[in-house]
Every structure is written in structure tokens, then in C-alpha cells.
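**Student:** Next up, some structures in C-alpha cells.
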Structure P
Amino acid sequence: MKKVKVGIIGTGNIGTDLLIKVQRSEILECGLFAGKNPDSVGIRRAEKMGVRTSFNSIKEIQDDPDCCAIVFDATSAQVHSFNAPILTKLGKFVVDLTPSSIGKMCVPVVNLKECLNSVNVNLITCGGQATIPIAYALIKAHPEIGYIEVVASIASKSAGSGTRANIDEYVLATKEAVRIFTGVDQAKAIIILNSAEPPVFMRNTVYAKIEKPNLEKITEQVLIMAQKIQKYVPGYKIVLGPVVENNRVTTMVEVAGRGDFLPKYSGNLDIITCAAVNVAEEFAKKKILRLKD
């Protein structure tokens, strides 16, 4: 089967981790790995893998649109606001890994099918990918929830310059996504950079205020959701709960990375690259089926 070519814009940690995952895919292959930093470790890694590279970033795709059908944008929210209209004009299916909130918000385990009909899919944030499925499961058990709070704690060493430059966008994007996916207007999002040594795995906590919570029903929905996520994020697991105290339901999730390019404690990066590849593979399958028809 002929693989579908993707382009990756952004040659930092996330872009490089994506590159390795894409090259392992049975349906995707990297047609272009592009950025702006000539000293990028990612660029050197891509060259050793025999992948076409460029320092011209999105201009390389403009000059050669046939290099890819799918584009991963692993730059920043500000840069994606510039890239998005160009890629749409070029007819590319875009998977945005920045907290730009430009494309259709996507959490694969929740709304993948409808996202495949969009031209630009936004993966919100790493915390959003980890916590929104749990919040969604809670809502399925108790639609009347009035308040949800999500807290993501990540190793400081796994927060690169891109993450640090987008903290405000991260919090706002995560909060808004929780609100949209759950329908709960009172939502809050927090991120903590933990400087502990040795570095800790990503931990995500979801709190919900529920009058007379049905713990059995909640637990059933949460475990079903976790099993679905583990199909594309193997390091995702429930480490606490759900537990109830004074009508507050608490669930904690840990995410360990696969160790493709980054240490296993960088689960915050791994969950969003895993989600990105999952979206791209499903779009590629759909594209192949259309060509066969």
C-alpha cells in the first residue's frame, strides 16, 4: 500500500518525536521536515533517517505543494495563525499541535470522526488530551455537573521553549475546551511545572462537583474511556479513583511517554504526538478509500 505523505513544520522536541512516530507508521511517511533553526537536533536526526529537510519552514510547502497531503504544525500558536490560511489555500489537511484554537478542537477518543471532515484540526493542549476524556466520561455518568477543574502537572524538563512561551494560551485553550466538550460553564484549568529530580511523569487530576455521585456508574465510564485512549496512547493509565469526598469526585491520570525521542517522563509531549498521528492515520485511511472508489 502506498503511504500518504505528511509534512512537519517545527523541528523542536514535538516535531522530532512526531517524525519518529510517523516513520514507524504503516500508512504515513514524512515527505518534508521543515523549520527555521539550522542548528536543530531534529533536522540532523531527519537527515540521518533519509528524510527531506528544509530551513524554509512553510515556504518549502508553498514552493512544492506535492511534497505532502497532511501537515503537522508543531510551531507555536502565533506562528500557526500565520500558517493556517496558507495551508488551507493549498488544500492541506492540517493537524495543529499548538494552542492556537484556530481549527476544530479534537480529542480523538471523543470526536475524531467529525473532525476528519474539517480542513484544520486543533489538538488543544497536552493537558486537554489527557483530561477532557475523563471530564467527558464524568458528564456521561452525571450530565448535571456544575463545576469541573483540571490540573496538569508536568516535569519542568519536559517543558520546552514553545510550551513556556504559550502558557497563557495553554490555560485558556484547555479551559475553553473543557467547557465546550462537557457543556459545563464553570470550568477551570491549571498547569504546574514540577522541577523535582528525578523528573516526574505527567500527572493530570480532574475534579468535579456532583450532588449524590453514583460512583459505580462514574467508575464504569472512566475505565471505558481510559481503555479507548490506551489504544493510541499506551502510557495512559488511571492512578487514582475515581474517589468521592464531600460530593467532590477526583480522578488522577498518569501519562508515560514511549521514549521515541524524548525521555519517558515527557508524557505531556507524547500524548499530543500520539493523538496527532492517530488523527493523521485515520484521515489517510479515508483518503486512500476515496482514491480506490
Structure Q
Amino acid sequence: MLAVTYSVFSSSMSLDSRLQISADIAEKHDEVFWAVSETTQGISLQISKNFTEIKMNIERLEKAYCKHNVTSEPSITLLPFPFKLSKVINFFDFAPFLNQIFDLKKGDNEQVPAYGGDNNGVFLNESEKPVYHALIKYPSLSDKELAEILSISRHTIARARKKFENDALIKTIRIVDLKKLGFEILVLNHFSFNMKLSEGEKKRGIEALMENKQPIFMVLGDVEGVSLVPYKSFEEYRECCGKIADLNKKIGMFSKAPTSLLLSTTSMTHIKDHDYAPLTKKILGIYVD
């Protein structure tokens, strides 16, 4: 299960103090792999085997925020997306986004879901598990360096890496520095779909959204969807909002106006930045680094 959370906080506590609280808790929650925050709002993404685990993490965070007067009432919106019932349209693949902003490949914005529906499990034996974890924990190290850490041969690492890539268990992605590209805002959009729409109408609506502005992350369920979209300025964001409103008037795509959370790329702080090693370690049941 993939879960998206977003929250709005009181501004009574300093950002540094709240970030320390969030970082301390996120460090204990291996399921959280990406989390960002600024003065009064934050977003996190996590993966877990079940809803109970995710809900427990959120309740611990809520209690900690209340204890430190960050908020006096529940403030975190939790959106669970079971993999079997959802489609991950984009998982931080920046290629379509870059194609669009640099006008590299016109008309080539159609995307195949990164994940959706049933998937057959892949078995890892006990010798493969530490190699898999090491590849994720140390993505920049060479096979030779990883072999030295694990005290195995470089050829064993290379063979395992190839197998994991062929089985789609690992994939190399390049994360873009949005601030350096001149994008001032990262927007989380939370959609609630009109249940009367046919699948064809919904598909065309999603395609129109992506043609308007390519997301760097998007997950869709039958009822709700979430996207992360960068914008160069507030003016560009407002212009895109107008186009989305026009689309909604045309086909009645949403049951209510989308909720949007705007984060400044300048003041935004990463609490966890694509840290998948703790999650992998927990899933595989590895008890030593």
C-alpha cells in the first residue's frame, strides 16, 4: 500500500523546532521514504504492507504534534492507495516533465503506469537480500565497493544487479533540482473524482490534466487521486488552475474542487529524500546493516 499524507500546522512554533520533531519521528518510521515541509505545511509518502501500520504512524505523529503545540487537533490528511486498486502513473520519472518544459518531444507525453493492478511476487533468497539492500542503500557505489562492504565477489554483485533490473526490482532514476531549473513552487493536488464518469471519460480527463502540466508523481484510485506538479511561478500555477476549472466545467471530472498545497522550493526542507533503505531492510527482514 502506498500512502500520501499532507498537513497544515500552526505557525506558533519555529520551523526548526517542528522540523526536528518531524525528523525524529520520520527516522523511526521506516515506511516513510519521502517527506518535505515548510513553515505551516508538509507532505509525506510512505509504503507499508497494511493500513494498520500506516494509521499507527499517523496517530503517533498527530500525538507528538499535539504534545508540542504544533496543532491542537488532528491536522493530517491520510490518503491510502492499495496497489491492487490503484495506478501509479508517475513515480518521480522526470522525463515527461522535462520533455514538456523543453519542448523536446511534442505529442510524446502519454505514460504507461509505473505500477497498477495485480503483480506476481518475486522471491529473494537469503544471499540475495543483503545485496539488494546494499544496492538501494548505497546507490552511488560501484560493484567493487559494494563487494568490499559485503565481503563477496564483484561478479556476484554484478550478477545480482542484472537479475534485479530484469525482474524490475530496481530502477535508476535521476532526481531533478527544481530550484536550479527555476521552478519556485511544488504543488500537491488532491482530486476527488465524479463517480458518474465512465472510465473513458476519466482517462481522457487525466490525459488532459497531464497535457496541461506534467506531474513528477501521480497516483490514482477509483475515487481519489494525488499529483505533485512543479510550477515556475504563482502566475503559471493560476493559469493552469484556470485550465483545470475549464476542463471540469466541460466534463464534470471532479465531485468537488481539488485541494492544493503550495510549497516554495526555496524554503522547502526535505525531512526524507528518497530514502528507501530502511523500508527495504524492514520488508526483507534484515536485522544487520
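Readers should treat all values here as calculations from the given coordinates under stated rules, not as data from a laboratory. This is a predicted model, so every value here is computed, not measured. Cβ atoms are built from the backbone, for glycine too; each structure is taken alone.
**Student:** Rank structures P, Q by distance in nm of label points 7 Å out along Cα→Cβ at positions 81 and 193 and report only the one at the top, that is, the highest. Each step should come with its number before you reach the end.
**Tutor:** Working: P: 2.2; Q: 1.1.
Going through P, Q one by one, distance in nm of label points 7 Å out along Cα→Cβ at positions 81 and 193 peaks for structure P.
**Student:** Given a computed value of 18 for relative contact order in percent (Cα under 8 Å, 6 or more apart), which structure among P, Q does it belong to? If you can, show how the numbers build up before the last one.
**Tutor:** Details: P: 18; Q: 26.
Traced to structure P.
**Student:** For Kirkwood radius over Cα pairs in Å, the calculated result is 19.2, so let me know which of P, Q that is.
**Tutor:** P
**Student:** Out of P, Q, which one gives -11500 for helix-only ellipticity at 222 nm (-39500 (n - 2.57) for each DSSP H run of 4 or more, over all residues; to 500) as computed from the coordinates?
**Tutor:** Values: P: -13500; Q: -11500.
Clearly, the read-out refers to Q.
**Student:** When percent of Cα pairs over 19 Å apart, for residues 129-272 alone is computed for each of P, Q, which one produces 63?
**Tutor:** On the way: P: 50; Q: 63.
Among P, Q, the structure yielding 63 for percent of Cα pairs over 19 Å apart, for residues 129-272 alone is Q.
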